[in-house]
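Below you'll find the structures, each written out as structure tokens.
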Structure P
Amino acid sequence: MTGGPPPRRDDHPEEPRREHLARTFDEDAELYDRARPGYPPELYEDLGRLAGAGPGSRVLEVGCGTGQATVPLAARGCRVTAVDAGPRMAAIARRNLAGAGFGPAEAEVVTARFEDWPPPGEPYDVLVSATAFHWIDPAVRMARAADALRPGGALAVVRGQHVRGGTEEFFVEVQRCYERFDPRTPPGLRPPPAADVDGSDHLREVADSGRFGPTVLRRYEQDLTFTTSGYLELLRTFSGHRALPDAARNGLLGCVEALIERGYGGTVTKRYLIELAVSHRR
């Protein structure tokens, strides 16, 4: 799940920075698995209703990470092929699936870049990408997604964003830490209200591809509360933080830690907007 401080200039980075940032997730896959939250149960219900991700359906998951969505999809009876470019992330996804009682027959994890991976001959019923689709090369992602699906099959893209709410004053104050230690931070940046996040960029991309019908959107808001240590672990999983020079990253995390401990009693609550976009292949 994406998130962290308010949206940054690198939320949808261009080449070559996009590929560099994408590689950072695999550097500490154990931390990613421990710190990243999952998705609300309602999202999986809507994946079943809108995309047909249910018992017996063939699901291709692109960018599975350590299995935050893979395990719940397998638990719904989907037959999952999960693709991730990070070998450490993929290894933990296999471990998490095995721990939940799912073997390769129910959920296979493939280590590969989706851009390079040759799909098997039989097309999929559903392609799910949970907070990972924006890391795929925009020049090919819509075409490759459509090619992997049967006619009428569903592309289900999940995106997450930090929005206004939760411990609002903390997210105002913490910007001073970012402005001090990360020169890429625009001054005065604030989380947007959920109502201002419209998903229009993805809707345009789907429509411009000519490969899919109309897109149906569902949105879910959730508040997650973190201790100081839990929030710092979460920040350490974000690509923009990991890409900072060591001194700047350590200074930033120290500044955030001091603010939470001294100003907020050791806990902060962050509001996420999770958006599900489902489009069916023509």
Structure Q
Amino acid sequence: MTSDTRDTIAFIGGGNMASALIGGLVKSGRAPASILVVDPDEAQRAKLQAEFGVRTLAAADAMLAGAALVVWAVKPQLFKEAAAPCAAQVAGALHLSVMAGIRSDAIARALGADGAAARIVRSMPNTPALIGRGIAGLYATPGVSADERTLVEQVLAPTGQVLWVQAEADLDAVTALSGSGPAYVFYFVEAMMAAAEAMGLTAEQGKQLALATFDGATALAAASDEPPEVLRERVTSKGGTTYAALQSMRGDAVAEAITRAVRAAQQRAKELGDEFG
């Protein structure tokens, strides 16, 4: 693959998520010269050049013109500032956003693109993407073709799974479930570690036991054709230890608390979309 701008994937922002995507692209065989990164941070540009051999710019210029795909990987509050100098070169490109809260119509407006014809894919990834174990919810505007959806999937493939949604508002639910979800898991692990110490084990032993249990249980659930409810029932003998724990959780309305927490995250995602979008 050459460095012809028609083959170029341009990243606006070169932080952790962009680095994960770039690393995956290079590992999968894309020529580093076909990747262009715009980032004002000199140290970050030098790191990307040294690690991946990609081209970098401190600020947007005509090198962006004709890029096949533009990946927006800046902080949401910096998007308008970052978009302004890029708009003239990239308004007609296919756009992939990994920014939380910036809706497709806001992206189109900031780029001066025709809202009805704008080709924009919004992605809501999560942090396990940094080790290739993430999942990203995706929404495409009507102007995005099937081939362009495939291109986006190829770009995101090194970070993990993808899931397309039909309505852009569904990304708020994706944000609440999988975008914020790793924090829920870490919170549960923290609690299990504290319980381990209270029962006389060390925090490190509690961490090893909790992480291995989460890893094994989720792998079993993914490999099984049976729903989690059935898998749970199989390890819950009435009057046994698991039953005692689950009864305690039911008494504390843990399931209802989790539902409320996820809905709170969904509502906050909507509020951020209203604010930035």
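Read-outs throughout are calculated quantities, based only on the coordinates presented, and are distinct from any laboratory measurement. All of these numbers come straight from a predicted model, not from anything done at the bench. Cβ atoms are built from the backbone, for glycine too; each structure is taken alone.
What to note about this one:
- If you line up P, Q by relative contact order in percent (Cα under 8 Å, 6 or more apart), the top spot, with the largest value, goes to P.
- When helix-only ellipticity at 222 nm (-39500 (n - 2.57) for each DSSP H run of 4 or more, over all residues; to 500) is computed for each of P, Q, the one that comes out at -15000 is Q.
- Among P, Q, structure where P(r) over Cα pairs in 5 Å bins from 0, in percent as derived comes to 1, 6, 12, 17, 19, 17, 13, 8, 5, 2, 0, 0: P
- For 0.05 (FRET efficiency 1/(1 + (r/R0)^6) of positions 35 and 259 (r between Cβ atoms, R0 = 25 Å, to 0.05), calculated) the corresponding structure among P, Q: Q
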